[in-house]
Structure P
């Protein structure tokens, strides 16, 4: 077995190779790899004795799962009604520019950041809202968005 599969193998062992626990297994695997690599999903299918199509089906059905690489730091900007009305489009544009993301690109080349534009973060009273690594920031301005990204970049440089 390749070292690449070691984290997945441990996760499968921790879940007693129980195919009924496929979703929690995939959640842990995504935590370990930051996304669900195709070869790792095939490995999981093989080890659980289920078809790769079933694993891929689960991975692509749930929005929580990513089948393309994500950055180390996830930035979510709400673009729901309240946030949109209060200027989330300008925040999204600022973040894309700051991270040098091209059209259709969500993750920086260095895999440090991923930008996700979401429909609602459930914090409409704080609109516009931006979440950086699970920390919610309310009443965000484009300048504040840049400042939050700079803080992460500075912390990474240490």
Structure Q
């Protein structure tokens, strides 16, 4: 029987560490934002719609790198809370335009402080130089491997 894989090798793999970091990031964000009851995905949708009101569902999904199922699930949750609205566009009755409601705009403003606290908590173990290096390396990794992604990432307007 071949020797079992050394767990220290598993725990040092980038995929394992990225998944674990994502779990921690989500937990920290949700803890800081419990007063507004938003997940990181919902916050992302609100931010994108604030910056680019009127996107269609596909463009919204691409702006966050979400697949169709994920964007629908997140939108349903936000719509049920009255934070976003979907309306048919005048130019094409088959296309839905998604915008923030007044309630959604207000909640996004209310979320800025807790989201910033979450960011600071997440980055607290790193010094300023390490923070910049981490973000730079993650950008390099995601840009370099974008073609491997299951869902495309295309920022609005590109």
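Nothing in this text is a laboratory measurement; each read-out follows from the coordinates by a stated rule. Every value quoted in this text rests on a predicted model; they were computed, and no experiment measured them. Cβ atoms are built from the backbone, for glycine too; each structure is taken alone.
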> So relative contact order in percent (Cα under 8 Å, 6 or more apart), computed for just one structure, reads 28; which one of P, Q is that?
Replying inline: Q
>> Comparing P, Q, where is Kirkwood radius over Cα pairs in Å highest?
In response: Q
> Here mean count of other Cβ atoms within 10 Å over residues 10-17 has been calculated and equals 9.9, so which of P, Q was it run on?
Replying inline: Q
> When helix-only ellipticity at 222 nm (-39500 (n - 2.57) for each DSSP H run of 4 or more, over all residues; to 500) is calculated, the result is -19500; to which of the structures P, Q does this value belong?
Replying inline: Q
> Any idea which of P, Q comes out highest on distance in nm of label points 7 Å out along Cα→Cβ at positions 74 and 106?
Replying inline: Q
> If you work out mean count of other Cβ atoms within 10 Å over residues 82-89 for P, Q, which one comes out largest?
Replying inline: P
> From P, Q, which structure was distance in nm of label points 7 Å out along Cα→Cβ at positions 42 and 58 = 2.8 calculated on?
Replying inline: Q
>> As an exercise: distance in nm of label points 7 Å out along Cα→Cβ at positions 98 and 122, calculated from one structure in P, Q, equals 1.9. Which structure is it?
In response: Q
> Which one of P, Q has distance in nm of label points 7 Å out along Cα→Cβ at positions 34 and 138, as calculated from the coordinates, equal to 3.1?
Replying inline: P
